[in-house]
Structures are given as C-alpha cells and as structure tokens.
Structure 1
Amino acid sequence: MDPYPAIRLIVARGDLIAIVIALLPLAGAVAVTALFEIHWLVLVAGAVASLVSYFLMKSFVELVRVIADMLLPK
C-alpha cells in the first residue's frame, strides 16, 4: 500500500492539476458575467486571478517534487 498517495499524485500529475485549478477563477468569471451580465472587467479580474493561481500552484507542485525527491524513498 502506498503511504503517500496524494504526494505521488502531485508528483506525477502536478502540471495538469495546476492548470485545472488555475482555470477555475476564469471559468467562474465567465459564468458570472454570462449569467448576471456584470461588467466585462470581471473577466479581466478572472484572468488575473487565474494567472496568480497558476503561479502559486506551479510553485507548490515544484516544492512537493523537491521534497519528495529528497525525503521519500524510491
């Protein structure tokens, strides 16, 4: 049995996870703009939030990979 399944998942599929999570603010902004006819700047805010989320998730994935390489047995 794998003792650290979440870490293994992040190491193996971290790039895809970062992209999917980063697209969530943009998808939310598109949905809010389409449903409630709010100002188009909400889309810009969603795009900025997506970029920030991608940067944070990408750095998290890299940190987990470094820690997994150094501490977990192969």
Structure 2
Amino acid sequence: MKFVFLLGGAAGFSLTAAASHFAGHAADRVFLDAAIGCLGGALLFRWFWTVLVRSFREVIVQRHAAAAAKPK
C-alpha cells in the first residue's frame, strides 16, 4: 500500500510539474502545482488500489464458493 501511495505521488508530481512548466508558469507556481498534483495522484492511486484489491478478493471468494457448491 505504501509503495502504491508513493508511486501515485511521484507520478502526480512529475506529470503536473511538466504540464505546469510547459504552460509557462514561474518556478514557484510549478512547484505549488506539482505539490497539489502529488497529493491528488497519491490519493487517486490509493483509491484505485483499494478497488483493485476488493475486486481480487471478490473473485477469490466467488471461486471458493463455486468450488464448494460443485457436486462431487
């Protein structure tokens, strides 16, 4: 979970910093935008990770229930 949070933060920081730089903003504005993008990216990746883990868990539970219900 920590790795996903850090990965999302790094991706959000770099993408937002690049977009802000290419938009022609000053350096202080670039870093402010990048910091906000870092937080947004980290939260977005964390949400996506929880959805992904919940989906995996559902599939495992459903397969286990199907295997238990199958007549032998």
Structure 3
Amino acid sequence: MKVTIEYDDKDEAIQALNADRWQGAMWKLDQELRGIVKHGYIGNIEATECEIETYNKCREMLIDAMNDNDITFDI
C-alpha cells in the first residue's frame, strides 16, 4: 500500500513520522505499570498496597486517555 501525506508544518510532519516511537513508549509504560500491578514489585522491592493502587490508577489514566483519543496498541 502506498500513502502520500503532505504537511504544511514541519513540526506536524515530524510528529507524524514519530508516531511509531510514541506508540512504543506508551506500550512500554503500560507494560511496566501492568507488571507492577500484577506482580506487586517495583524492580526488586515489594510494593505496598498503596503503591500498587497508585500504579493501577496511573495505568487506568493512560488507557482512558488513549480511549478518549480513539487509539489503541493494536495495529
């Protein structure tokens, strides 16, 4: 498939070209938050219940922001 897109603004073009990098960064963040919530460890240190709740809330906020912008990690 061939797609041609033109941008009048250089910054918008660069932002569009970096979309896959943004997706990768957000996916990595989601996976790290998920791992802490699921396994209860931050690195090698056991997380407190309050920390787990906080990380879970951060993950929910990330997912909500993605949903509000109609984006997913699925390609």
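A value of 16.4, 53 was computed for Rg and Dmax of the Cα atoms in Å; which of 1, 2, 3 is the source structure?
Values: 1: 16.4, 53; 2: 19.7, 70; 3: 16.7, 50.
Answer for the origin of the read-out: 1.
For which of 1, 2, 3 does distance in nm of label points 7 Å out along Cα→Cβ at positions 12 and 60, calculated from the coordinates, equal 2.7? Don't skip to the answer; put the middle values down first.
Working: 1: 2.0; 2: 2.7; 3: 3.6.
Among 1, 2, 3, the structure yielding 2.7 for distance in nm of label points 7 Å out along Cα→Cβ at positions 12 and 60 is 2.
A short reminder: the numbers here are calculations on the coordinates, not readings from a lab. Computed from a predicted structure; not experimentally measured. Cβ atoms are built from the backbone, for glycine too; each structure is taken alone.
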